[in-house]
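Since every read-out is calculated from the coordinates, none of them should be taken as a lab result. Just so it is clear, the structure is predicted and the values come from calculations on it, not from any experiment. Cβ atoms are built from the backbone, for glycine too; each structure is taken alone.
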Structure I
Amino acid sequence: MDDILTLITFSPLVGCLAILLVPAERKDAIRTLACAATAIPLFLATKLWLDFDTASAGYQFVVQHDWIEALGVQYHLGVDGLSVPLIWLTALLLFIAPFASWSIEKGVKGFMLLLLLLEMGILGVFVSQDLFLFYVFWEIMLLPMYFLIGIWGGARREYAAIKFFLYTLAGSVLMLLAIVALYLCVKDSVPNPFSIPVLTELVHNGTITGGNLVNGGEIIGWPFMNWVFVAFFVGFAIKVPIVPFHTWLPDAHVEAPTSISMVLAGILLKLGCYGILRINLGMFPETAIGFADIGAVIGVVSIVYGALVAMAQTDFKRLVAYSSVSHMGYVLLGASAFTSAGLNGAAMQMFTHGTSSALLFLLVGVAYERAHHREIEGFGGLASVAPVYTGITTLGFFAALGLPGMSGFVSEFLVLVGAWEVYPVLTSIAVLGIVITAAFLLWTLQRVFLGPLNEKYKDFPDVTAREVFTMAPLAILCIVFGVAPMLLLGHMDATLEALRQLFV
């Protein structure tokens, strides 16, 4: 199917058009249409996964047409081993999201429309091979998420939405400056100056120096390429987010509806990691080497700091949010090592954290819908009245803490092995993050589910069939990729090996 990437990316719009034709009061019909609309990209993404040639490191299913000829902008799509798993994960989480949002009663039509628009934006980022197109899809994601938090969120939803918007917008402006700077360097020498493959080749050949922008290719005494690299990196780091750009994340998670927290943790954070691997490392390997030590230090600080702050939380949802800061630090640490194990671990961590964190936010949402609070100390003994909920939560916690046999163990193990070759001291410090993570997750498990039952929750309902339907795929993936990691790593290996060769 030659146009499968176009179909995957824009098929959610078909659902938008269908929902627009349905009266707002027919809420169940709108929910059903949203579920059907998100099933289409999931089916196509599954086909893409199965048809993908895992032996090839290059881009596949490429689509390339002129778009804005005056600027050299192209409608240029393509995928490789780094993007295919993330496209499938996006399609899966957005398929689950309407089911997880079934209890929402306010503005169901608007909610589902924004959810589908958000899916299109995320998928567009992963398939774009033109920086202009990449940026357009990146910005498309911003508005739906802003409204989904700001309208359907908790008590402080406006504050959280505005904070998310401003942080992300600041990162977007830096990205735009970097894109414009690269464009001005090459616009007179190549016909498609926004093409990621073309720009990558020019950077690798030493063609882009910035000499036609500033004297000697330097700005305030710093090489032009350093400025471009840092602008991209900070823009992506805000989205990850890594310390010190993380402060928007806990507020956004706490105030967002359950399904939006799931999407935010499961896939939106991975866009920043994807950008770092795709653009910072893939396009600017020589510059990346000079910043590798800084990246590794920031990664370790994020790992330990995120875990320590998570341990101090009393709010169940905020605890899971800060654990995401910690887990994303492993991606940066592994990527900064430039080793085969480190890069594979970083890429796998993006996927495995996407499944385990999404599962945890769904589980927190179940508790909140029943108890109407998220205070960890306010529960107790739930295992005696909700055994299925307890079992799924235990599995989710074990996946998040990296228990052997779970997917999180494989990705974190690869990161630590790969990073040890280059940064033994930093890697030793990073191991503390695993210990602290295990401590606060097991402590939370004990306070919420074990011990004497809090009498207020003697009638606490166990999970429903719909809730199990949303959680089961994520729980199964946590086990499957822990037992058979090559099902995932096999798709990534050729692409990541080609990336590693840039640093040899």
Structure II
Amino acid sequence: MRWFRLCAALLATLTLASAQSPTGKWVARYSSDDEAREIVLALSVESGGGVTGYVLAPQYEDRIVEGTANGARVTFVAEREANNNTRRRSSYSAVLEGGKLKLTMPTSGNRPPQVFEFTRASAEAPAPLAPPPPRIALAAPSAVRDNGLARTPPMGWNSWNKFQGKVTDKVVREMADAMVKNGMKAAGYLYVNIDDTWELARDSQGNLGTNSKFPDMKALADYVHGKGLKLGIYSSPGPTTCAGYEASYQHEAQDARTFAQWGIDYLKYDWCSASRPYAPDSATMQAAYARMGEALLASGRPIVYSLCQYGMHDVGEWGAKVSGNLWRTTGDISDNWKSMSNIGFDLQPGREKFAAPGHWNDPDMLEIGNGGMTDMEYRTHMSLWCLLAAPLLAGNDLRDVKPAILEILTNKEAIAVDQDKLGKQGVRVAKNGDLEVWARPLADGGRAVGLFNRGEAAAKVTAKWGDIGVQGTHKVRDLWAHADRGKVKDEYTAEVPSHGVVMLRIAK
């Protein structure tokens, strides 16, 4: 009897230790629109407290490279294959409470961390994750025909910056209504673009579906078209989108036909998970984007083609050759001065040679009105994007816009610079510390000029005619004051607020 009790006590102790150990396979299940999804966490705690294992989510595989366990608490760093033949590292933390493992997941941008509750599926140490299959290398494609669209930079609205995964059919219809009502349509904003999270898994014939947030994409397109606007959509050349939804890998032609049947007018094509099946070289990326470029042309419907691959592999050199109308030049913008000014001022010079009617450098969407910057900083944002001949895609809630923000977004004199038919991108012509002068030639022979102050105090900024390519005396108009400044000889000086701009039009 004593031996039996000892064995029972030992078994209970081992069982309790197993229950309190993070070692094992854990599963978190959650509902994402119409699909049940799961994240798998595999952990093996070694005798010295080290941790091995992996995290499998719908959009990525993270393999643990270092970690420690201290009782019920675990911290680890995991990495995955990323773009440009690099590896991306992410930090995780977890705590075991009441038989559940609560894992804090990394997020991007300014979003708060996500916490998922995992249930144990097995207490056994998991086998190592199999190495990923060799990535596919593709030969550089032949040039794809120009689709003839976007002869000026596209203007419109995109759902991601404000709504992310909460975009719905109702939201899109209300944005279209608002664009008509508040004057944005009249100012030139035409595209209403749905970003990620609209997708549903394919049917038995391989057709891509829409989830319950978008019950009838064709009807939505008809509604938007009925407002005199155009509808955009989102996908990826990889197997899943950035948010882990179904994408267009090996279904490019089929998806392009589906988009055309729905009445889609614009496609944002985001690299994201394409780094998993495809080799990271330039030729392969070009070929992957060319496949969809060809498919859109063959669909029979004019669809603006937006390449979202973050400026990798000198995309300006080949974006037009895959039928791209615009291509991202950098990583994602955030709604703050540091992000916007770095992307606009620091990362665009040198790219101007790639911009031309039908083909535009894209420094990412507008953050104007989302609350992370001052109205003055948003005015600088708008001015710089217009001088850069950048696409103007608003990303705020258009149903409730402050008058000052609406004035920035609908400044027709600034928009006229962005939409100038010559299609020449502006360049920085002078820099003195935080003070910069940018200029852009216009179709009527004049110049658009931005006097920028990136510093923390107001300062005088001077635009010299010789720097911007004109001589003598010229009429000057202030595009934010909507006021003529008379005839000015040789140079123009203005007091510019901190993080502010004075935007001018210099007559021929």
Problem set entry | For helix-only ellipticity at 222 nm (-39500 (n - 2.57) for each DSSP H run of 4 or more, over all residues; to 500) computed as -6500, the structure of I, II it came from | II
Exercise. Looking at structures I, II, which one was distance in nm of label points 7 Å out along Cα→Cβ at positions 135 and 487 calculated from, given that it came out as 4.0?
Worked result: I
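For distance in nm of label points 7 Å out along Cα→Cβ at positions 103 and 399, the calculated result is 3.5, so let me know which of I, II that is.
Structure II accounts for this read-out.
In terms of relative contact order in percent (Cα under 8 Å, 6 or more apart), which of structures I, II is highest?
Max of relative contact order in percent (Cα under 8 Å, 6 or more apart): I.
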For this session: Work out the source of 6.5 here, i.e. which of I, II gives that when distance in nm of label points 7 Å out along Cα→Cβ at positions 23 and 415 is computed.
Result: II
For this session: Taking distance in nm of label points 7 Å out along Cα→Cβ at positions 167 and 391 as the quantity of interest, name the structure among I, II where it is greatest.
Result: I
Exercise. Who wins on Cα Rg over 2.2 N^0.38 Å among I, II, i.e. which is largest?
Worked result: II
Seminar exercise, completed: When I, II are compared on distance in nm of label points 7 Å out along Cα→Cβ at positions 335 and 351, the highest value belongs to II
